[in-house]
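Throughout, read-outs are computed from the coordinates displayed, never taken from laboratory work. This one's a predicted model, so the numbers in the text were calculated from it and none came from an experiment. Cβ atoms are built from the backbone, for glycine too; each structure is taken alone.
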Structure I
Amino acid sequence: MRVIEHIYVDGQFVEPHGRELLDLHNPTTGEVIGQVRLGDADDARSAIAAAKRALPAMSRTTKAERLQMLEALREAMRASADELREAVLEEFGAPLPFAGWLANFAADGFAGAARTLADFPLEREMGASRVVMTPVGVVGLITPWNANAGFICGKLAYAIAAGCTAVIKPSEMSAIQTEVVLRALHEAGLPAGVYNVVNGRGAEVGAEIAAHPDVAKISFTGSTAVGKSILRASADTLKRVTLELGGKSPSIVLDDADLDAVIPGVIEAAFANSGQACIAGSRLLVPEHRRQEVEARLKTAVETQAKVGDPRDPATTIGPMVSQTQWERVQGYIRLGVEEGARLLTGGEGRPEGLAGYFVRPTVFTDVTNDMRIAREEIFGPVLCVLGYRDEDDAVAIANDTSYGLSAYVFGDQARAGRIAARLESGRVVINGAPHDPSAPFGGMKQSGLGRENGAFGLDAYLEPKALLGAGAG
């Protein structure tokens with residue numbers, strides 16, 4: 001059994017002050033596969049102090065030096081992609097193709113930040129003044145379990161691109177992935193203290209980072225409830241805060257859509273990463289006059305193409321939930337949907353036949369109304385709700401009738417879909433299954449968060465503009 005006993009502070013693997021050991025489970029089997037020793041508030045303070053010591057030198061680095069750092073980190077992560085994929089399969093249970101994508105996504109985060117930095121003006125002439133984009137300072141980066149390695153690397157990449165130093169609190173449930181990432185990053189040979197990593201609970205390590213006066217900015221990805229607590233904790237020191245939070249994303253099928261082409265994209269939007277995704281298209285909006293047709297095709301497609309099982313089986317499209325707690329949460333929502341009067345089109349409570357881990361039956365509800373809790377609350381599992389709409393205005397109204405606004409999907413004629421997309425209250429709208437664009441900003445409206453990550457908007461979030469009056473050419 002693997003035991004992870006160290007955190008990373010000031011360029012070294014060190015024994016934490018914290019003493020708690022947390023069990024790590026394989027969600028495919030439910031078996032304990034390891035333990036991680038958790039850091040505490042003392043460890044967080046040590047990491048923050050190391051980042052503060054490293055900040056003056058890091059903040060003075062040139063663009064060329066930062067680009068060299070990002071390239072070294074990218075190469076280190078590329079070399080560890082196979083090991084990281086194995087960790088994702090074992091510890092998180094993502095299906096094989098998605099686990100491979102996640103492993104490569106970690107390295108891609110450094111490449112994306114480098115492309116952004118290469119074209120980003122760190123100094124600008126404005127009138128008679130010169131504006132210098134300066135690093136915001138020590139940043140706290142807090143990452144979730146559903147794509148832990150990718151978020152560690154993506155957030156760290158933009159912090160380094162800006163010349164910041166970082167303290168990272170990854171999900172303690174993803175400690176094996178963190179260990180792979182950390183050993184790879186260590187090989188890149190960056191100066192001590194530029195990044196520091198403390199495994200620990202949010203209530204201790206995360207809370208210390210959020211409240212500490214020497215941390216200038218927080219970037220958090222996770223639940224809306226925790227995001228609100230971080231915002232409150234950051235208020236006393238007026239930290240800059242980027243929050244990428246929950247979602248209840250609509251997928252709108254227009255009445256002109258070719259269902260043979262659209263249904264696979266609808267299922268992918270809903271069930272990608274086994275439904276454990278903040279961007280999951282978990283509300284399917286369909287024209288009332290085509291609803292029976294959509295339901296029939298959807299039922300057939302889910303029952304014949306959505307294969308639940310061993311993540312290492314290439315045919316598997318849906319893996320287990322990350323934990324017993326998450327499995328029970330999803331079961332509770334399936335039970336609630338029935339109690340609320342929604343009709344089960346396919347799936348339901350319990351595990352799929354022959355599976356013993358944290359597996360959920362892919363479930364589709366219909367006869368759903370937008371006031372039901374299954375249509376309003378983030379379930380974070382393979383559960384899809386079908387809602388009917390009368391016309392385009394009704395579809396937009398239903399889609400926007402949510403406290404969230406992270407992502408949305410529109411399927412149909414490209415021009416019509418574009419017009420609908422412009423009316424949706426969402427930080428991102430995917431039109432006809434368009435691929436991920438790492439240069440586009442990512443983040444949410446309403447209670448899906450504050451600020452943006454990725455691209456020029458993401459880099460801006462780690463920089464403060466300093467105006468030097470009289471220093472410009474004008």
Structure II
Amino acid sequence: MASRTSQQSELYRRLPSVDELLRDETVLAIQARNGHAVVLEAARKALETLRTEIAAGTVRETDLDVHIANLSEAIGRQVQRLLEPSLRAVINATGVILHTNLGRAPLSNFALEAIQKTAGGYSNLEFDLAAGSRGKRDSHVERLFRQLLEPAQAADVSTIVVNNNAAAVWLALNSLAAGGEVIVSRGELVEIGGSFRIPDVMVQSNGVLKEVGTTNRTRIADYERAINEKTRLLLRVHRSNFQIMGFTEQPALDELVALARSKSIPLVEDLGSGALFDLNSVGVQQESGVLDSLRAGVDVVTYSGDKLLGGPQAGMLSGRRDLIARMRSNSLFRALRADKLVCAALEATLLTYLRGDFDAIPALRMLRQTKDNIRERAASLVNKLSELPLVKLELCDGDSVIGGGAAPSSVLPTCLLAMTHQKMGADMLLASLRSSHPPIIARVENERVLLDLRTVFPEQDALLEQACRQIFDPRSAR
């Protein structure tokens with residue numbers, strides 16, 4: 001043991017220093033292209049890797065000179081890794097349309113073009129071109145929301161935009177109920193992704209939570225009994241990512257509206273997803289949209305931009321003009337406002353709605369895809385990959401889901417591509433797909449890897465084919 005330690009110490013002493021490596025001609029050329037700081041970090045990592053290999057006994061004395069000679073190449077590879085973006089495009093083959101971990105709704109080409117046109121230079125973000133004076137940044141989308149929400153027959157509806165729906169909920173509570181009580185059903189005290197909890201948001205907004213009813217049953221009478229001189233708001237929260245079934249009861253929305261009006265108390269609904277089109281048209285039922293809530297008489301509706309709206313991450317507050325004005329005048333509204341990239345993408349998305357071109361919005365197009373169309377694409381892929389060795393590909397029926405806290409009980413019939421391998425288990429197969437370029441994200445059921453092409457763009461089918469060839473038969477991908 002002592003002899004081995006002595007040998008390792010000798011190998012360590014023969015290693016060049018970081019300074020010596022940085023004077024190497026090849027490394028100097030790499031540094032000229034990529035900068036000193038990155039190359040310095042890469043040199044340290046390359047040396048640390050070699051030290052680890054010596055400690056593990058994988059580098060012998062006779063091999064050390066070769067390893068040292070290859071350090072410049074190792075530094076080049078480390079530089080590439082360090083400069084490779086961590087945020088990368090992936091192929092979503094999970095069948096979850098609004099996958100929170102994968103960025104929710106993909107943007108339309110119109111939205112991407114709008115970002116490119118306005119982000120690379122100056123824009124009239126807060127400048128009124130007609131008056132030649134300062135304007136409001138959300139005026140670009142407010143006029144479009146007014147047109148889209150006009151069917152609600154509420155001419156006095158106004159809309160403001162913040163950076164996400166959590167911010168929208170906080171702004172509504174802080175502006176309308178700070179120091180007073182907010183009545184919420186116990187069955188709606190939800191937690192969604194990222195530990196966003198309604199009670200915690202209530203505390204931060206300086207509102208006082210007043211729980212009514214029980215987890216599974218809340219009646220309109222529970223709200224009536226809870227109202228007192230301290231009540232500032234009635235809050236209805238969408239159960240975005242779960243469903244309560246069985247012995248349940250929940251007041252109808254029109255009952256809450258009637259109660260709020262009779263007591264002159266605002267009713268705010270955290271709708272979450274915020275669909276601006278008829279969900280029934282794609283088979284999604286019992287999921288209300290923004291127009292439904294405003295038609296019913298809800299005073300303020302909060303909803304997301306990157307869910308069923310199919311746009312960028314944003315939080316909207318639509319409702320009574322006087323209440324929206326109070327939120328706009330909140331001193332923290334500026335801290336929560338959306339940036340110019342969001343404004344550009346959101347305006348382009350809303351213009352697409354006005355044109356009625358729903359298929360131009362990727363999330364809506366995925367919702368509207370038929371099972372037969374998905375089966376046709378999956379069958380074509382199976383046919384092209386049929387000669388791959390050790391791999392079994394077959395089609396089976398399954399379900400896609402909307403995701404993103406939208407319609408938790410709704411599923412969309414789909415056709416799945418099931419994949420198994422004679423030498424790789426499902427988890428290893430899944431990891432191989434994730435390590436491809438671009439990474440492919442799928443799911444596992446019953447020891448089979450399942451690919452749902454509903455959430456794969458048709459132009460990505462060729463990338464899927466290429467990735468499978470590289471994983472299972474690298475020679476055929478050359």
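I, II: which one has percent of Cα pairs over 24 Å apart, for residues 62-157 alone, as calculated, at 33? Provide the component values of the computation, followed by the final result.
Values: I: 33; II: 61.
The value was obtained from structure I.
Using the calculated result 15.9 for mean count of other Cβ atoms within 10 Å over residues 230-237, pick out the matching structure from I, II. Derived from I, not from the others.
The greatest value of FRET efficiency 1/(1 + (r/R0)^6) of positions 70 and 390 (r between Cβ atoms, R0 = 41 Å, to 0.05) among structures I, II is that of II. When mean count of other Cβ atoms within 10 Å over residues 374-381 is calculated for each of structures I, II, structure I comes out greatest.
Computing Kirkwood radius over Cα pairs in Å for each of I, II, which one ends up highest? Numbers along the way, then the final one.
Working: I: 23.0; II: 26.3.
Max of Kirkwood radius over Cα pairs in Å: II.
Name the one structure among I, II that mean count of other Cβ atoms within 10 Å over residues 222-229 of 14.6 was derived from. Derived from II, not from the others. In terms of mean count of other Cβ atoms within 10 Å over residues 6-13, which of structures I, II is highest? Comparing I, II by mean count of other Cβ atoms within 10 Å over residues 6-13, the maximum is at I. Among candidates I, II, the computation of mean count of other Cβ atoms within 10 Å over residues 198-205 that gave 16.0 used structure II.
Between structures I, II, the calculation of FRET efficiency 1/(1 + (r/R0)^6) of positions 366 and 438 (r between Cβ atoms, R0 = 30 Å, to 0.05) yields its largest number for II. When semi-axes √(5λ) of the Cα gyration tensor in Å, for residues 14-85 alone is computed across structures I, II, the figure 32, 23, 7 traces back to I.
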